[in-house]
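I've put the structures underneath this note.
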Structure P
Amino acid sequence: MKNITKLGLTALAGSLVASSAFAGEMSVSGSAKITHASADEKETQGNSFSNSKGISFSGSGELDNGYTVSTTYAMTNAAFSYSVVTIDMGDMGTVGLYNNSGGAGLTKYYDTMPTAGEQVWDDSDADDNGLPLHDNDNMLGYNGTFGGLGVSLAYVNGGSGAKDGGASDSSWVLTYDGLMDGLSIGAGMGENGTTQDLSTIWAKYTAGSITFGFQKSEVDNTGSTADEESTALAASIAVNENLSISAGKHDVDMGAGKVDEESTGVSASYTMGSTTIGFVANSTDNVAGTSGTDDSYREIAVSFAF
């Protein structure tokens, strides 16, 4: 057994040395954003103006075997935002470690609806109800495309979120775009630890400058009848190469004893070189399934990329 272990470690060390020489480069990019936000009239908002900034460090290099290693570390307002390390294996796909980044599985496809800005439930549905999400801290992920078939896998060894109970999270997603021109379909399932079973299906169709989307998801809470079923519809249009607009609806059946949560919204974005002007107007009725608890959010923002 000792000889086998020694032989295995020697082979591993040799492979690492053989692939250690590569030419790589690093780059730095940044962004700045000025925002005017208007919350629901029943909320105390304070100053409606704010600004944010971001900086991202990215690097990549090619190994001796032809694989490409890439990494990204991003910060928002001088605080950690997300980090990613991936290995591109060519036709075999890409594997990576995603920290606070939705790069694989259901964390990548939990909401696939087309939008020119933000999703219709964003900022007004604080609990993200009806979304098939699990933890993405230090998440192992795989993405591969084989013809028209796409495969995306995610695994978190011992999730840290309160919803997963500290158990491991996992999910898989299959996509396919070979049925007809412009049509993409997908389906996925997963587990949020031992507390939630997750599933989703969707379809998106693009005709010229217009994209339509439909998605249906379920969040089944273990040992509870308070399961959540969501239905989303959205459409976006690229008016020209600079201007895009979108509208959508996201309804959640919150289970027995509650009313449906209903979110609607419109977004628009106009890009001029490295500058983007964005508008978002979202509203949610019956937040978390409680009748009369409505919320809304409006935002105008100017973003600069460097």
Structure Q
Amino acid sequence: MPLPQTERLGVSALDHFFSEQGWLFREQSTHDYGIDAHVEIVEEERPTGKLIALQIKSGASFFTEETDDSYVFRTNNKHVAYWVGHSMPVVLVLYNPHTKTAHWQQVTRDNVESTGINWKIEIPKDNMLANAKHTLDAFESLTQPEPYIRRLNRLRVDRRWMDLIDEGVQVRVAFDNWVNKSLPRYQVTIYTEDEKETWPTLYAPGVGVEDMLQHFFPWADFDVDEDEHQEGAEAQWEAECYWYHDSEEGETFYCQEFDEWYQPPKGLVPVSDNGETESYVLILSVNDFGRSFMLLDDYLSDPDAPETIGFTWG
């Protein structure tokens, strides 16, 4: 079995590859059995909601069995059933930390072969990292589910942020609104003290801040980060309330103290505004829609839930 640090090398290599191409790579927690990460296809600098689930296997041991043009990966019935029945296209990636190459194959009924008890999958030897355009084109061509399932999948990807909020962790989003641009654009970062995910710049014609947030975070309510708002307001307070500076004492005097002048934010307002960009820092909470989804997702994701229940007449 590969060492934990070896397994991390594969995830890190794929994260770097897709992030460098402008696609969204999200490492997945253990909430989703058998899936290490999701990658979201980005077209014309816009996330599409089209998601691909990745199972990443890292280590030289996965390359010991091969044919002339492929590597042979063997697995059990439980994993194959899960991957084939997944609501997203599932791609198996083998990463060789010695050669720093990665090889992939979509897991479908046509690509898996029974060995009697277990299954094998042949992974072509083409290195996905060597030709980025070829890899992205191939991933874009993978069959995607209908929009209903794509929206559900997006919620499943965001479930980890909902869980963190439920555990008492503060989750924030930060972005700038370019007020003088005819084409609205946002670069969104969602983060905690321990982790951060930054999206490529999003171009959203005719979409304001509230509509953008509703589109990408339908499961959340937002409050302006008051600490950031106070910090951003200090420059305006200094400009409005400056009285004079005593050079001998090295002290600056203001006609009104900051605590008296400052007004807490009301509604969805920026924490700072320099005339070109409005900067927002918002604290997320899970709304009723999000909590309903969490209940539904717990039910649908329960690996021990029976598929059929028998009834007897008494």
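Out of P, Q, choose the structure whose coordinates give helix-only ellipticity at 222 nm (-39500 (n - 2.57) for each DSSP H run of 4 or more, over all residues; to 500) equal to -2000 when calculated.
Numbers: P: -2000; Q: -9500.
Answer by label: P.
To which of P, Q does the computed value -0.83, -1.19 (log10 I(q)/I(0) by the Debye sum over Cα atoms at q = 0.14, 0.19 Å⁻¹, for residues 137-256 alone) belong?
Numbers: P: -0.77, -1.11; Q: -0.83, -1.19.
Attributed to the structure labelled Q.
Of the structures labelled P, Q, one was used to calculate P(r) over Cα pairs in 5 Å bins from 0, in percent, for residues 233-280 alone, giving 5, 18, 21, 15, 12, 9, 8, 6, 3, 2, 0. Name it.
P
If we compute volume of the Cα convex hull per residue in Å³ for structures P, Q, which one ends up with the highest value?
Largest value of volume of the Cα convex hull per residue in Å³: Q.
Could you tell me which structure in P, Q was used to calculate distance in nm of label points 7 Å out along Cα→Cβ at positions 57 and 289 as 4.0?
Values: P: 4.5; Q: 4.0.
Of the structures listed, the value fits Q.
Readers should treat all values here as calculations from the given coordinates under stated rules, not as data from a laboratory. Every value quoted in this text rests on a predicted model; they were computed, and no experiment measured them. Cβ atoms are built from the backbone, for glycine too; each structure is taken alone.
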